[in-house]
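Visitor: These are the structures, in structure tokens.
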Structure I
Amino acid sequence: MNKNALFDLTVTGLSNDGCGVGRYGGMAVFVPFSAAGDELSVRALKITKSAVYGKIERIIKPSADRIIDGCGVFGRCGGCDFRHISYEAELRAKEVFIRDAFTRVGKLSPEFQPITGGGESANYRNKAQYPVGLDKSGGAVYGFYAVRSHRIISLYKGVNCALHPDVFGEIADFITDFIREKRLSVYDEAAHGGDIRRICIRRGHYSGEINVTLVARRKVPELSEAARRIMKNFPAVKGVTLNVNPDKTNAVLGKKEIALAGESDITDTMNGNKIVISPRSFYQVNTPAAEALYGIVSDFAEPGGKLIADLYCGIGAIGLSAADRAKGVIGVELSESAVGNAAENARLNGFANTRFFHGDAAAAARTLASEGVRPDVVILDPARKGCDETALEGTAALSPERIVMVSCNPATAARDCARLAKAGYKTTKVRGCDLFPRTRHVECAALLEKGNYP
């Protein structure tokens, strides 16, 4: 087969990167925005020794899973992967992603419990981070990056992202109008010039409180006026923060923050607990689905009367969800602002049986072991890359009866569970929880129990 060749393909499944998968001439074929059951005419775009990557040239016969979606930027924006199929089909696919990760990557055979859906599949995100750029006429715009690029697909004065509340688009439009009015310079990634980099918005799902964080390469005096205008025009905004990021980096936030107006923190409710959230602290983007996930974690942990160590605790949301039944909760987090939030959240909700401190998971595990602390349960909720070896070794050295692994990347979770098997922990149960409807991402929780495991 040559590049640009046309061929017919029947799609038989979905891959965990969001593509439809079929086979042609003995080779796997990956086609974005296709559905299991599609009969397609496909154009080959890239060919390797074992796979073909193509695009849909024509749908010969659509899958029964296909739907018509109204998002005006789907297929160009790099955010969503599955807006072209029913949500039921998406959940079935994500169950397969999780099962394949644990059986193929981890070589494990736990009980797979039914996936928990994400509730509303539209307007569910409580956080947005819009890059700011220029359109062809030189005017400021905001939006999302196109697939596998840093080219901005503009949302300015256009369609609002279907995953975000409408007010996010209204605020971002307002700020972009101000940038245009004041002719503020916009950051140029290639030249590392210009000032305004991002518009970040975070909203409490239940409280409705909003924080706006403007990311700029330096302190821009005009942004104080922008903050006052935002507060005046959007009563739900409790504060506007400037984050200064002077570095040539893909990292969204820099290290320095300046309060421009109001208060930087907002509050919300998580599993009945009042939660304080700062602009840079990790907080799950789908609040109702996160509550369901933390319920699964609690079920796996069986916290009644037990000491729980939460080694990637963030602002404490997982641990506090079990604190009313647990003997005690010890939380560890690398972000100092998140540790402060966690301690404040425990105080606000009257939990005297909690302790939070700053540090990485591996060092924290060693510290607890040196103090003679032996938790009954360890909760691990690392970033997508998973736990490093030292964190897993430290967790095993604490010798808890149970470990609950939480991850937005089933492949790294399965890898880490397999590593813990060597230390005598058997993965007995796995359950998915879809915190990210319409995208290829899915959260999962795994229960590991101490015992004789070959």
Structure II
Amino acid sequence: MEQNNNLATAGGDTRRDFIKKAATAAAAVATVNAFKTPVYGQNQAPSSGRVIGANDRIGVAVIGVGEGIGKNHHEGIYKNAAANNVVVAAACDLFNKRRDWAKAKAGLKDSDVYSDHRKLLERNDIDAVVVATHDPWHAPIAIDAMNAGKHVYCEKPMTRYLSEAFQIYDTVKKTGRIFTVGSQGCSAGAWHKAAELIRGGKIGTLVWGQGYYCRNNPKGEWNYKIEDESTPENIDWNRWLGPVSKRPFSADAFHRWRKYYPYCSGLLGDLVPHRLHPLMLASGNPEFPNRVMSIGTKHVHTDRLTPGTPERDVPEHVQLVAEFPSGYMVTVTCSTVNAKSPGFVIYGHKGILQIGSSGEVVEMVPEKDFTAEFEGLSETERKELALDPIKGLQSEDIRVHEKNWFDCIRTGKQPNAGIDLAIRVQTVIALAEMSERLKSVCLFDEKTRKVTDGHGKEIQPISYGTLPLS
């Protein structure tokens, strides 16, 4: 999952190349002043991109083809290219071994693989890109791509930090490109049925949603194998760092970056999005949060059982609570030290919705004091309300989620994890990290995009270099 520095000069990378303080619109100015982070793509005029008809083949490129999700996308899109009427036209990575793999897997030529994503984006035969890099590169690559007229599938989390999320949001609105986040649970049927029932008031006033994503790796989650070829000669380390401050080459950080704050928020960035996106989608009207709190613990010390790896910066177990203006509250628990997951439930004043672990089942259970409202219904009416479990719905599937993106590129519709949902989810994630690391409740004002604590004091959001581990 490695990537390229879109703001680096040919002669060498400097931090000045990454940080742009000028903004061209009032919203962008407000964002920079509030968040003090790099503003990407300001020197690029948006390109309209190719108009794609219903029967046109879509040219796709995957940026970041490392072990895990990037490799999964490259293989899966190539395998299903005929069914989706797409072609894998190019690939990009900072590790030469992975470029060679991507070329062989998709039958690409030497000229179709890149170490610099900017060169890839110059190609007119590429209509859409998948951004599967590590988190600090999500924003600059996605923004560059949209300004080049490309549609974007961006892996979760949408960005590393909050200000970058709004930079992506503003770019989507400016360019009109189809943007989706890789939280494939959003393409599972039960969550959409839940949203339909909730919008229709079938479970009464929405109260609370809960989700879990728990694992238990005795040797420490994300302690991936370090490939022997992982050397400074084979990996463009300075480009990989991108907006992160310069530091010596580390094969451990390159492969196990999810453990370390400069590159990832850990569970909040990796597992929480898989639950938070669907739970907010299911509300029927996703909102920006007005209050977020999160706590994390790190006392099992699983990294000690993997010789040669430093202990992680990020927690091994986290709990998040978010409150929304409507009163809806969401709790998400994620763990790497206990795998028990109680399940997914959405609570309303009159009833609850129980959701299958892969979004394939939904059942509505009335609260006991409201059961009379649901008596005497026909079989059809009971099924419509999910009083009898609705089974066999589309389950969570990355291939289905990719297809949804391709379909929306052709139709102009918004995808299941489109920008309006994604920006709200990423705001919760960013505030949760701030809450946990700064030991504070975080309140958010949607209109000003400002963050304050419980006493009304403004909090400057975490960004690159604002904390020792950022």
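What follows is calculated from the coordinates using simple rules that are stated; it is not laboratory data. Being a predicted model, the structure only gives us computed values, none of them experimental. Cβ atoms are built from the backbone, for glycine too; each structure is taken alone.
Visitor: From which structure (I, II) was Rg and Dmax of the Cα atoms in Å calculated, if the value obtained is 22.0, 76?
Guide: II
Visitor: Taking relative contact order in percent (Cα under 8 Å, 6 or more apart) as the criterion, which structure among I, II has the greatest value?
Guide: Of structures I, II, the maximum of relative contact order in percent (Cα under 8 Å, 6 or more apart) occurs in II.
Visitor: Please compute mean count of other Cβ atoms within 10 Å over residues 132-139 for structures I, II and give me the label with the greatest value.
Guide: Between I, II, the highest calculated value is found for II.
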